[in-house]
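Bear in mind these aren't lab numbers, they're just calculated from the coordinates by the rules spelled out. Note that the coordinates shown come from a computational prediction; the quantities given were computed from them, not determined experimentally. Cβ atoms are built from the backbone, for glycine too; each structure is taken alone.
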Structure P
Amino acid sequence: MRLPAVLAALLVASSASAQAPATASADLKNGAGKTIGSVTLTAAPKGVLMKVEAKGLTAGWHGLHFHEKADCSKSDFTTAGAHVHGPEAAVHGLLNPAANDLGDLPNIHAGADGAAAAEVFTTLVTLDRLKDADGSAVVIHANADDHKSQPIGGAGARVACAEIR
């Protein structure tokens, strides 16, 4: 009688693990190449759930975006390219009625100690899109994104980057 119960438990466990959502994780690095946190992306039925944890930021709000290439090799992270977007000319801003920039995300906040942690959900992209042939990057900017102005909402310099493959 114990054997059927064990087999049933194994079937349930293997079924649950086979249906686990796809994920991608990456170290978040500053301009000196030091790991200052992590990013984990989880595929959701209608988008992506991102968990971001960072240390060493200036206190306050910071723009957060998906950039088009998984390349954080330069200290200013310009090798990550522009924001993820579709084939049309990109218009930035979560509050911009003409927006079509798929890399737009809400800001994150760092406390007085420079630490920030957030879970952010977006319906604008899929994990498959972010993990395409050249990957993508999660970039944290020096300033807050106003979610309207072009091209990056006044978010300023790129201060942290994680390569998503």
Structure Q
Amino acid sequence: MTRLSLVFDIFESPMGTLYIIAAGKSLCGISFSKPHLIPRGKGAMAGRFMGELRSYFTGQEVSFTPQLRFISGTDFEKSVWAAIREIPFGETRSYKWVAEKVGNPSAVRAVGRALGKNPIPIVVPCHRVIESDGSLGGYSSGVERKRRLLDLEYFGKRQT
């Protein structure tokens, strides 16, 4: 079995420092907390991806290009993460919509738990999932960050 070599790089965003975790050319994580036990370094995908993040944080719609590699997660969690990648920039969907999308309409709470474990927020846009009544629901990095990401996308989309 080949050992996975992870490194992290830093991106200063309007929402605070982001720690970009990579394995070679694959994006494995984005965190608002400094990763422990992972050395700092530049992943092979870092340069282009950092430019995409800069564009995103100016309110531009971006199709993120790095290859994603999920190094954790159950099959169900990965299906939830795949489903939310289909939510367009500047739009939202409900937890129920995601549960239906993954073929388990009664799994609304399980969807919420899977979103809370999303290792690649922003690129895998869990912030675009809200309650059926329009309220924000939770967000692993804090509801205020969720609100700011949604506002950034909403206002960015209105300017185009």
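When relative contact order in percent (Cα under 8 Å, 6 or more apart) is computed for each of P, Q, which one produces 21? Traced to structure Q.
Figure out for me which of the structures P, Q the number 2.9 belongs to, where distance in nm of label points 7 Å out along Cα→Cβ at positions 27 and 59 was derived from the coordinates. The correct label is P.
Here Rg/Rh (Cα atoms, Kirkwood Rh), for residues 67-122 alone was derived from just one of the structures P, Q, and that gives 0.94; the source is Q.
If distance in nm of label points 7 Å out along Cα→Cβ at positions 115 and 131 comes out at 1.2 when worked out from the coordinates, which of P, Q was used? The read-out comes from structure Q. A value of -10000 for helix-only ellipticity at 222 nm (-39500 (n - 2.57) for each DSSP H run of 4 or more, over all residues; to 500), calculated from one of P, Q, originates in structure Q.
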